[in-house]
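Quick heads-up: structures coming right below.
Readers should treat all values here as calculations from the given coordinates under stated rules, not as data from a laboratory. This structure is a prediction, so every number in the text was calculated from the model and none was measured. Cβ atoms are built from the backbone, for glycine too; each structure is taken alone.
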Structure 1
């Protein structure tokens, strides 16, 4: 239960960064920063999935983790290809840095778990993470993307992330 609370608190903190950072700085994220944030968010979920693949014995969790690795790797390649096509070099931002820092803490906590405790913590984290990312993409990244192709790519990926969230919630419900 403690890990779930920390995951939800972390997701709220991530969401707060996405929503508050532009307001506080009076500067919305630039397209290069948006690309950097999207790449960081995908890398994080790929790493969560790879860890789950190495630890879980539950077929449902394993299949979900494999889907996260496969889908987010495809999105990652698509974003990299789009960035190259548009000559947009991903830029660092406080948001991407914070995501990476929080992910390192989450990975460390997940590594300390095993069995059903790991499975539950991983799935709870996926629900919280996808909830925060979907909210940030729809409320901050899409509205602030200046390039039409970047905006279209974000808009096009949104249903995939929503599908991931619904899948994670279904697994979470089956675990109760």
Structure 2
């Protein structure tokens, strides 16, 4: 509800100048079940693909530091302390940049034909992707895999960290269209 410029509590219509834009959920599992068909299983596989993608540069950096340490008679091994913060920065950059891309999906999600959207249907963006990763790792650390159980008890198959950040994972348009055609037969 937007009151418009010049209106306020003292205006003739008595409306407030504060704009409240409450958006409905964009994805309804009752009317569009093809958007959520098989998403949980595909997310697990996509996660493992993404872990491999994140680990490859870190493994390469570890090998480089190890060889550099041999060449420098052990002095280069002092760089190993950089791997921990570098892995966090790399993972946040990876999730933020891939989820914030036009595809709204990490490389693993693209392979599995799923994508992230906001609960009201907008594409994901860099900050949402990075915060989603942070909240995922925090909730997994605190609640163990129990965050995955949440997906079995809600119709949109959202996990705990999806609910916290306001995201929903759906099948990509091409996959959803093929599932819709198959379901409507």
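For distance in nm of label points 7 Å out along Cα→Cβ at positions 141 and 157, find whichever of 1, 2 sits highest and give me its label. Don't skip to the end; give the middle numbers.
On the way: 1: 0.4; 2: 2.9.
Comparing 1, 2 by distance in nm of label points 7 Å out along Cα→Cβ at positions 141 and 157, the maximum is at 2.
I have -16000 for helix-only ellipticity at 222 nm (-39500 (n - 2.57) for each DSSP H run of 4 or more, over all residues; to 500), calculated from one of the structures 1, 2. Which structure is it? Mind dumping the intermediate values first?
Working: 1: -29000; 2: -16000.
Of the options listed, only 2 reproduces it.
Matching task: 81, 55, 31 is the computed value of Cα extents along the principal axes in Å. Pick the structure from 1, 2.
Values: 1: 44, 31, 23; 2: 81, 55, 31.
It was calculated from structure 2.
Using the calculated result 34 for relative contact order in percent (Cα under 8 Å, 6 or more apart), pick out the matching structure from 1, 2.
Values: 1: 34; 2: 23.
It traces back to 1.
Tell me which of 1, 2 gives 3.4 when you compute distance in nm of label points 7 Å out along Cα→Cβ at positions 53 and 77.
Numbers: 1: 1.3; 2: 3.4.
Here the read-out was taken from 2.
Distance in nm of label points 7 Å out along Cα→Cβ at positions 69 and 133 computed as 2.5: which structure among 1, 2? Provide the component values of the computation, followed by the final result.
Values: 1: 1.6; 2: 2.5.
Structure of origin is 2.
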